[in-house]
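All of the numbers you see were taken from the coordinates with simple rules; none came from a lab. In this text, all values refer to a predicted model and were calculated from it rather than measured experimentally. Cβ atoms are built from the backbone, for glycine too; each structure is taken alone.
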Structure 1
Amino acid sequence: MKKFSILVVVLLFLAIVTNAQGKLYNTLIKGGRVIDAKNNINALMDVAIKDGKIAKVAQNIDVAQAEQVVNAKGMYVTPGLIDVHAHVFWGTQPNSYLSNGDVGVTADGFSFRSGVTTLVDCGGPGYKSFDTFKKNIIDKSQTRILAFLNIVGEGMRGGDYEQDVSDMDVNLAAKAALDNKEHVVGFKLAHFTNPDWTPVERIVVAGKLANMPVIIDFGGGKLPIEDLFFKYLRPGDIYTHVFTELERRDPIVNLQTRQLRPFVIPAQKRGIIFDVGFGGGSFNFNQAIPAIKAGFLPDLMGTDLHTGSMNGSMKDQLNVLSIHLAMGMNLQSVIERSTWRPAQAIKRTELGHLSEGAIADIAILSMRQGKFGFRDIAMNRQEGTQKLECEMTIKGGRIMYDLNAIASNVKK
């Protein structure tokens, strides 16, 4: 009798193990509204994950087929968000600003809780410091880290470093980018204050040599952005801080008439890509609201994340999206501009969508309804009735953040 009981227990155990191994899916996200711009989906669907990949997107997938179920009823299920404008090259070196200094942030501390699975450091490292960036940041982060390589060899160290045209070596920058093309997606120019086109000319050459886009922070000098868009940049190149209103920069909205300048939409149609790049000093409702009302929508929702912006008006990726909802954009548009469009812009089209077989990077978001207030960097206030909040972030099939414990049988 005792042997019989032991045999029964063993058989039951084997049945349980066999059943678990026989499940079709590791995780099933159930009952959410899927928004996937690449596949033109905006509907109630289930999403199944197997071995770190999207296995199936369909209605009414059987929960019995999954080892783990995530209850996403009443929530939005999107590809993992991509922030194309972040500063995560943090460190302790003196006089280093956003290149191994104390103004950048730790990627994992600010990505997953905002639905972000991919962060692109926007110009922190240059060709001289990229190896340090890879060793200290990329290799140690669970967040996927990519980079726009600064055209300045010293990287984004601020001040005189970023004014040094002699350190803008096109060949060395292009070589460093190609040697690290798994991680480098393009080149960045920032904070140059003299009325001189030389840095723009050089970064575009680097972009041509490496066959990569460039992203331009037109830092000063009051050079005309119309010339930048039509005489210097190529289709696929990116202009960031599009809604900035600072004395030293040429704006997209006329300061006297408050009308969108007539060349901006033609530049976008030409293929120039426009990034929000909110930051700590680069977003003004007086630019954004008239531009959106005139039919101009930004292409990318970059945050310009760093220690200043995260504690100011910007806060995080979802706050930037919520601000654009308050200004009249719809949810599908802001999700597209933080998933599929940035994936295309940085030529990483394996990201930003939920196609079967794709990497299972997923954000599950809830929408809070109420009265909310948002600020720009000039402390102007805009009211809104909706605010996005991250419920769960999944990267490569693994749950990285679960705000309200919506996953059953969570596996470590």
Structure 2
Amino acid sequence: MIPIHLDGTAEFEASLAKLVARGADDLGTVEPAVREIVASVRARGDEAVLAYVQKFEKRTPASLVMRSFDGAAALARLEPRLREAMQLAADRITRYHEHQREQGFRYEEEGVTLGMRVQPLARVGVYAPGGKARYPSSVLMTAIPARVAGVRDIVLATPAPDDTLIAAAHLAGVTSILDAGGAQAVAALAYGTASLPRVDKIVGPGNLYVTCAKRLVYGDVDIDGLAGPSEILVLADDSADPEIVAADMLSQAEHDEDACCVLVTTSRALAEKTAEALGPQLAALPRETIAGASIRTRGLALVVPSIDRLADVAERIAGEHVSFHLEGADALAARVAGGGAALVGHQTPVAAGDYLAGPSHVLPTGGAARFGSALGVYDFVVRSSVIRYTADALLRHGPHIANFARAEGLTAHARAVELRMERLARGGDGDR
């Protein structure tokens, strides 16, 4: 069902090189169309957004922006087991992200007061896809960290929201809903319209058009990153259960035809048994067509001779989800750098992280886990430096500052310091 390559072979090296280089999605194929959409929304606002919703979604929203969406009633209408699961998830996501709050700091040394002030963004947009599936979990995973950070205005952009999305918006603290998807929704969030103030940051996954639009508006607003297809990297030894490994791989494959599902193992027997287990499980999935395309085109097993080599390969791949199915999982998880979320131990399914565990499931993809992080409270704040000098401190540091400035040819910098020092030497100004 999936190719199996042994370390040291040409096939292994070629496959690993392709994995390491992934993430370069060809946004260029859609960029001309997206540029046109973004420019049109920026120029024509609500009129353009509505026109694109009618064109691409074949509908006309009753209200483009909903500020009173009665989320409590939507939550009450949900099937009780789903309602209970969503409430539990919201509670757990909130508790986890409360641990991420930053307090800033302040200290004084020899007349110089220094500090860092942490303040929430005023307004953010969170995007939830509405194409191949609905993701109320993504609403919780994006909006709750923003709410915990203290963001006062959280706009959910999603096309034709149903009760599950509206209920999730209610639980997450969303303040308004933009009933639109695609690049037009991203542009509306970034530049504002008559009915929607512009936001400071846009977060959340989307398709190629959404990702391209986020890249184009970056700089006018902040973004969380450029999301690619979902990924799972399973690290396993002969203690792993091939049926469970196959199930975890398929849990990500069913997201998207381009989802990347990779097993790296020290056991060739496990790789072979996992490949065999994929077929029957795949055949039982309602989303068999999507998952099958992913497994056939992006599924792979790499067999390595040792744990050291396994760790090296894992770090090079830097997967979005890294699942540790082996003895000594905790020690290896602490050792492997680069990975959006570490799912540690045989009893930790990726789905736990996707829905209920607590950390946001918005994670870096395409190898960006080498330098990127899971979405968190820290994504919704700004950090400002605070600097205050007393007169004595400026007299002590001033000559050094002026010398440094003149060495760089910045005379005005130096004079701004020297004028203060001259006045202080004459007994003027004091320590105001």
inquiry  = With helix-only ellipticity at 222 nm (-39500 (n - 2.57) for each DSSP H run of 4 or more, over all residues; to 500) coming out at -6000, pick the structure among 1, 2 it was computed from.
reply    = 1
note = When mean count of other Cβ atoms within 10 Å over residues 271-278 is calculated for structures 1, 2, the one with the largest value is 1
note = Candidates 1, 2; FRET efficiency 1/(1 + (r/R0)^6) of positions 55 and 287 (r between Cβ atoms, R0 = 41 Å, to 0.05) computed = 0.90; producing structure is 2
message = Matching task: 4, 19, 25, 21, 16, 10, 5, 1, 0 is the computed value of P(r) over Cα pairs in 10 Å bins from 0, in percent. Pick the structure from 1, 2.
response = 2
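Kindly point out which one of 1, 2 the value 1.1 was derived from, the read-out being distance in nm of label points 7 Å out along Cα→Cβ at positions 247 and 343. Can you show the working numbers first?
Values: 1: 4.5; 2: 1.1.
It traces back to 2.
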request  = Taking volume of the Cα convex hull per residue in Å³, for residues 79-214 alone as the quantity of interest, name the structure among 1, 2 where it is greatest.
outcome  = 2
